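What follows is calculated from the coordinates using simple rules that are stated; it is not laboratory data. Because the structure is a prediction, the values reported are computed rather than measured. Cβ atoms are built from the backbone, for glycine too; each structure is taken alone.
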Structure P
Amino acid sequence: MKYLKYNSTNIFYTSEGEGDTTLLFLHGWGIDNYYWSNQFTYFRNKYMLYAIDLPGFGRSTSNRTDWTVEEYCNDVVHFIDNLRLKKVILIGHSMSGDIMLETALKGNPAIIGLIGIDNFKTIDVQFSQELMKEMNSFFELMQKDFKTYAPAYAERVLFHPSTDSIVREKVKNDFARLDPKVGMSSLIDVMKYAEQEPEKLSLLNLKLNLVNSDASPTNIEGLKKHCKSFELFEIHETGHYPMIEKPAEFNRQLQKVINNLH
């Protein structure tokens with residue numbers, strides 16, 4: 001467990017393992033690098049593993065006031081360059097799919113592969129006005145009382161009926177502990193960035209690999225339209241956190257993807 005200093009930011013990270021290929025795990029919104037614990041146990045004898053807490057989340061800190069995908073991309077690029085990581089496979093969950101995408105577009109030669117976890121599911125999907133109104137109303141409630149409505153958001157949309165109660169409580173408690181300013185600012189920016197995803201994906205030269213839950217559909221036609229190359233691997237009957245909900249199945253699927261990348 002270590003910290004990397006970057007300007008006014010202290011990036012907390014864990015590292016373990018061995019091998020000439022590096023797996024760099026990036027967690028999703030509201031959580032931290034703990035969610036990759038099962039993957040560290042499974043992959044540490046095969047690869048060099050790193051998992052960071054994004055600034056403002058977990059044990060990472062920062063004095064900045066803006067929490068954008070682009071800023072998080074700069075954090076990741078600095079991390080890779082400062083630690084001189086080689087043959088890096090970026091593994092980004094949820095909002096970190098956008099951070100992973102933005103980082104890859106920087107053209108860092110150390111990055112050899114991209115694996116998104118339950119993201120890029122709604123490319124070119126048009127949401128109904130009713131749904132958009134409902135989502136906006138919920139976000140307004142979160143802005144007024146984050147510690148109540150952020151966990152309520154998780155309970156409402158992020159779990160599968162089979163999701164274990166321990167996982168549910170872990171996620172909801174992590175959401176409630178998040179600094180509301182960081183939480184709302186980063187969430188709003190990710191929603192804005194989502195509008196750019198089709199264009200950004202069209203610029204991507206690396207293959208996009210996705211390990212997604214099938215609890216909600218991935219719009220394959222949208223990916224076909226905008227991605228030069230992609231492949232979808234699905235996890236059955238799990239919520240938004242397959243790495244902790246079904247770690248054994250998730251690890252097998254992740255290994256399949258990694259095998260194709262090196």
Structure Q
Amino acid sequence: MNWQGELNKYLASAYKNWLISRRNVFTLFELFFWPMISLLSIGLLTRFLKVDSSMVSFLLVGAIALTILQVAQIDVAYVLLFDMWSKSIKNTFIAPINSYHLVFGAMLFGILRGSVVFFILAMVSRYLFGFNFQDGGLLPLLIFLAGVFSTAAVIGITVCISILTFGQKADVAAWSLSGMILLISGIYYPVEVLPQLLQTLARAIPLTYFLEYYRSVFIPGPHNLAIGVFLAVFYLVLGLILLDGAIERARRTGILLRLSE
């Protein structure tokens with residue numbers, strides 16, 4: 001295997017996202033404006049309600065996890081969203097690449113952008129609201145971020161599959177799926193407060209377990225990190241298999257041509 005060639009295929013996908021993002025001034029809003037608004041609104045709410053430090057950590061962990069998730073998943077979704085909007089999807093699949101080159105290459109860029117957002121928000125959380133993400137140690141923090149990024153990759157893959165299956169109408173999934181995650185994965189409240197059906201759905205989402213794990217560092221409580229890791233790996237593998245199937249189906253049905261000029 002030509003390792004240099006393989007590496008270039010991953011980097012090409014990341015570089016493509018970089019080129020498009022740097023030309024789009026609105027990406028600054030994704031990196032700075034909306035993440036800051038989200039964090040400040042939750043942080044100020046904790047001040048208004050005068051909650052204790054454990055509740056501050058609970059809410060800020062959720063707020064930052066959601067922000068990183070939204071930033072990273074949209075980078076994976078952009079793999080096909082930009083091509084769909086520019087009517088050039090067929091050109092992407094003419095190149096000698098596989099779905100995993102596209103996904104993991106875009107995810108590299110998503111991890112870079114998500115890490116920048118995390119660093120900024122973590123500093124704001126420390127100096128404005130007195131919560132330091134590093135108090136729990138570096139390893140739990142890295143595990144938590146890995147869980148957020150892997151969940152983001154799964155969402156991004158789901159968006160790509162939806163585009164190849166349903167066409168332009170599916171681009172709404174890029175923003176609605178993270179909203180569903182917000183509702184049922186325990187971002188701002190424990191999943192135990194949800195109805196039983198939604199609790200069952202929450203237990204099928206990897207992010208739920210990574211949130212419980214990282215929060216247990218600051219608020220002692222039970223967690224099942226192993227289940228979260230298993231689900232993250234399982235969904236990533238399954239998502240790539242389904243994405244390959246969606247690509248082949250789109251070629252047969254002509255969706256690739258209909259989404260291109």
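Name the one structure among P, Q that FRET efficiency 1/(1 + (r/R0)^6) of positions 112 and 200 (r between Cβ atoms, R0 = 25 Å, to 0.05) of 0.85 was derived from. Structure P accounts for this read-out.
If you rank structures P, Q by mean count of other Cβ atoms within 10 Å over residues 128-135, which sits at the top with the largest value?
If we compare mean count of other Cβ atoms within 10 Å over residues 128-135 over P, Q, the biggest value is for Q.
Supply the structure label, taken from P, Q, corresponding to Rg and Dmax of the Cα atoms in Å, for residues 88-135 alone with the calculated value 17.6, 51. The correct label is Q. When mean count of other Cβ atoms within 10 Å over residues 104-111 is computed for each of P, Q, the one that comes out at 23.6 is Q.
Among candidates P, Q, the computation of P(r) over Cα pairs in 5 Å bins from 0, in percent that gave 1, 6, 13, 17, 18, 16, 12, 8, 5, 3, 1, 0 used structure Q. Calculating relative contact order in percent (Cα under 8 Å, 6 or more apart) for structures P, Q picks out Q as the one with the greatest value. Figure out for me which of the structures P, Q the number -13000 belongs to, where helix-only ellipticity at 222 nm (-39500 (n - 2.57) for each DSSP H run of 4 or more, over all residues; to 500) was derived from the coordinates. Only one of P, Q returns -13000 for helix-only ellipticity at 222 nm (-39500 (n - 2.57) for each DSSP H run of 4 or more, over all residues; to 500), namely P. For the structures shown (P, Q), distance in nm of label points 7 Å out along Cα→Cβ at positions 80 and 96 is largest in Q. In terms of FRET efficiency 1/(1 + (r/R0)^6) of positions 216 and 240 (r between Cβ atoms, R0 = 25 Å, to 0.05), the structure with the greatest value among P, Q is P. Upon calculation of log10 I(q)/I(0) by the Debye sum over Cα atoms at q = 0.09, 0.10, 0.12 Å⁻¹, for residues 64-183 alone from the atomic coordinates, which of the structures P, Q produces -0.29, -0.35, -0.48? It traces back to Q. Looking at mean count of other Cβ atoms within 10 Å over residues 72-79 over structures P, Q, structure Q comes out largest.
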